[in-house]
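No value in this document is a laboratory result; all are computed from the given coordinates. These figures come from a predicted structure and were not determined experimentally. Cβ atoms are built from the backbone, for glycine too; each structure is taken alone.
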Structure I
Amino acid sequence: MLAESVASGGAEVVALDLFGDADTRAVATAWYGIGSASSLALDGAALLDALARLAEEGEVGAWVAGSGFEARPDLLARGATLLPLLGNPPELVRRVRTPGWFYPWLAARHVPHAAVSLAPPARAEGWLAKDARACGGWHVRPALAAVRGGGAGHYFQRHIQGMPMSVLFLADGRRWHIAGIARQTIRALGGHRFVYRGGVGPIDLPAGALEALRAMVDSIVGGLGLVGLNGIDFILHEDGPLLIELNPRPTASVALFDDCVPRGLVQAHAAVCRGAALDALRFQTVQGVRGSEVVFATRAGCIDGEGADWLAGQSWCHDLPVAGTAHAFGDPVCSVSARAETTAQVERLLAERRRAVLDAVAHAASSS
């Protein structure tokens, strides 16, 4: 997604990730593997070696970090010494992902957020156990099922009823511009009840809720000095938006709102981090409604040549696995997208395309 954003805006991009998907490699001038796709684990040495090589070659000016660094601000800091990092400073990322610092800071600024406790609540019912140094919702579980003695990022958050949403915004340390608001798709997968699948947007909020959300973004940007693309996950509650977490980096919503600015959001992110004025970016309204969803395998299998070709032939398939890619239950197979006039139409198309992918994968597995 990030590589395609850069390439669609006319610039060259080198991709570093765990998967090496076919469409990632197609838009990148080079690809470096920096970890294990099966365990979703970053290899710090591989990342630093790749950055050092790119810096030595002298053709790459900087790098942008996506998801996966929540638990590794040390890698961000070490990587930034090798090649300039376009984004928030590693120390800011560390503080935002430290519950004992971040949520008291929000409370001091009167930013509405879900109730949080660092210690197990006396009555665990109605509370969730979370890890601020993880992503994707795989770590979220009822507090009753939590394992005691978690690490520095572990905390408890009250489960809030309402609609899970997110806002993606671009900031220059003081000012900000909302790229779009999305409704998140959260569904269970196996024993994991709160897995992030994707989102649909833009979504219009009631006037009062939008005003409260804008005040939330303003307080956080000004207080932390956020730069570039950032995202806030929140619950739209009857009392207004309640912050769940802050992602101080480009988020998956880039896939929904990339064309809200000429040359794409990742190049806008780079420009702002290098000092460009927000007013010079010429934001525009996104037309229609878009959606994106990760398709997770419902059984173990392997993508054969026919299956890989079928996926690559669907214009709405992304993150395309190469032939021979094996997957276990719960592994990401690919992602699907949709565009229509209404949210309901987009959600229907996403469901149809998710089922089509799973049927194609199942057929490939049964015929192999």
Structure II
Amino acid sequence: MKTIAILGSTGSIGTQTLEVVRANGDIRVAALSAGRNIKLLERQIREFRPRMAAVWSEEDAKSLRTATADLPVEILSGMEGLRAVAVCAESEILVTAIVGMIGIVPTIEGIRAGKDIALANKETLVTAGHIIMPLAREHGVRILPVDSEHSAIFQSLNGEDGRQIEKILLTASGGPFRGKSCDELRAVRVEDALKHPNWAMGQKITIDSASMVNKGLEVMEARWLFGVELSQIQVVVQPQSVIHSMVQFADGAVIAQLGTPDMKLPIQYALYYPQRRYLGGARLDFAALGSITFENPDMETFRGLAYAFEAAEKGGSMPTVFNAANERAVSKFLRREIGFTQIYDIIRDCMDAHRVIEEPDVQQILDTEKSVYERIESRW
């Protein structure tokens, strides 16, 4: 019996993690956290019976305490609540499915408490990879990737010598706007951007996929996860979303992980690693598929990917600027306050205005995030 805690249990990854728990029957949920969706969180508490749950606001915590008064569950709030979930004594694995840089501090606390990390919160490595990876090695903790692309790389490296990696081939679907021009992107609506051709995901990551900013974030994450140079990572557009990523080795061999686009596969692989379990659902039919095609990404139209490589190359606090600017810009786009291509304009403006801090600590990372938000709110 495995025991897990989940940060962000009501989001896309969190709910699919609980589907994996439900399907297998031998994972116990010790703690859950959510943002504002306390109705769903209450249903999860009643089904999975964690001993602890956390929400962000104390007002929501009070409402949830009333709603679950008949259950033996402790309801916490704020960052202290997230920290408590992260270090929950019973859990062995912390699933970081929370969205945004709010996940950094509880992830660090979980590592210090000796929890293996099933990592879906990419912002943690994008902004604090220089802190997270050495800390995980120090505490003997495994970082188990949950993103489909990073899980594919992780699986492709299973049994291989990571020192023999020549290149990581990070695949991208191209999103709903693949092939469109800059002028066409200026006219897209929120509804258009939320129609991903292959994957069912949360709103923020779906917009990031449409802009290809998400692939840029994954490039930065892969650099830390697998200990490679930025020059060893190549983004390849593979529109069918069948090849989830590949690794090319020093002898020229390329190993890939293929499968249908289903996030439950990388989630389950992380929870049971190194064991594989049966997972229901569709299987690849290669005859029906017919062909798998590849393209180079259009980094002139989808500028966010080019900006991500630039931010990663500059390093220090610049990836935090890239990530924070995108987070706030996407939020504004979803509220229809800016157009789609203005996401790129905001990222560019914030990167141009920033003076890089080398090797920032956690407080400097969070301060950088705050300063980026303040700049955006004052100018856009």
Structure III
Amino acid sequence: MCNNHGSAAQLEQLTPEQRAGLFVWPSLAGEGLNAEEESLLSVYKPSGVVLFRRSLKSLAQTRMLCARIKELTAAPHQPDGAVIAIDEEGGRVYRLPAPFPRVDAASSFAAVEREDALRSQVILQTSAARAVGINCLLAPVTDVLTRPDNPAIGDRAFSDQAETVARCAQVVCEEIRRADMLPCAKHFPGHGHTASDSHKGFATTDVDLATLRSREWLPFRSMIASGHLKMIMTAHVICQALDPHRPATLSPEILQKYLRGELGFAGLILSDDLRMNAISDYYGVAKQVTAAIVDEGQNSADVSDDSFLARASCDALEAGCDILLSCQSIVREKTVLDAVCRMLDGKQKSGWFTEKAERVLSVLTSRSIS
């Protein structure tokens, strides 16, 4: 782990592009790196890269791709290169290529007697991911499924009971950490009580604050208290009881007052993918329906109008996010990187930048279980 003195000294040496790269995790267009992608990875040196099935075609190819990403993004402030992350939940949300097997959905592990089976599955997932160079699983899903018709979550959730979700999510988190990898609990403040999918448009929840505290936040609070959880992903959900106007990703009230303040979370707050329609709709940008993450194939948000991303990225950082996920090719995400670069101009010496940057460096360079 970087100490404050070391990370502060390293921050002084970063280029404007590298400062922006600390806070942005882009993706890749396909299974190989083209010249422009290689150049951008080398210049911005993002602290993380999120890979999807379009980029993971075989064991050997995935291993070479991960090694090349790390080579291009290595720098004094991140000597091992970018964290490489995938959504590997089990069931319909998986990224690892054949010959790695698809594994069971979260909902199949709700029974107490299935705990050893869940541990075994996560050990399999982490072993496979580590074998190809991946060191972050964007899991567990920590949503409490209180609406069976929820199109975004469904069997990605462990249960409709908060205590069961807390127990199962803790198992996943522990085993990912034991593998010297980073887990990420998702989606705060809760996506389990929505009737719509934030991939495709606005999603709202009418759960009151008392219920959020006793139900939706119980699993998050449990994992935060354990000390095992260093990353939480936001939901692009409008929580009417907390902030009736802004999705949680863009809400200082939700991220700073409740997640940081009330729940005491000191780790990294990751945005969900900023390209999702819940965000573009918020900024009044109409685009074609984005495929839900569970159906991801090729470019799931192939729309030419990226104008909303510049504002969304800055608003999310100001709201309290530390890491921005925007998951098309890094060529497309140059819009986000450049917007963050402009935002940081003049802030790089401020306490705001230093606190956020040191938190990123501290978490991403210390993955093993405490």
Figure out for me which of the structures I, II, III the number 15.6 belongs to, where mean count of other Cβ atoms within 10 Å over residues 131-138 was derived from the coordinates. II
Structure from which 15.6 was derived, mean count of other Cβ atoms within 10 Å over residues 11-18, options I, II, III: III
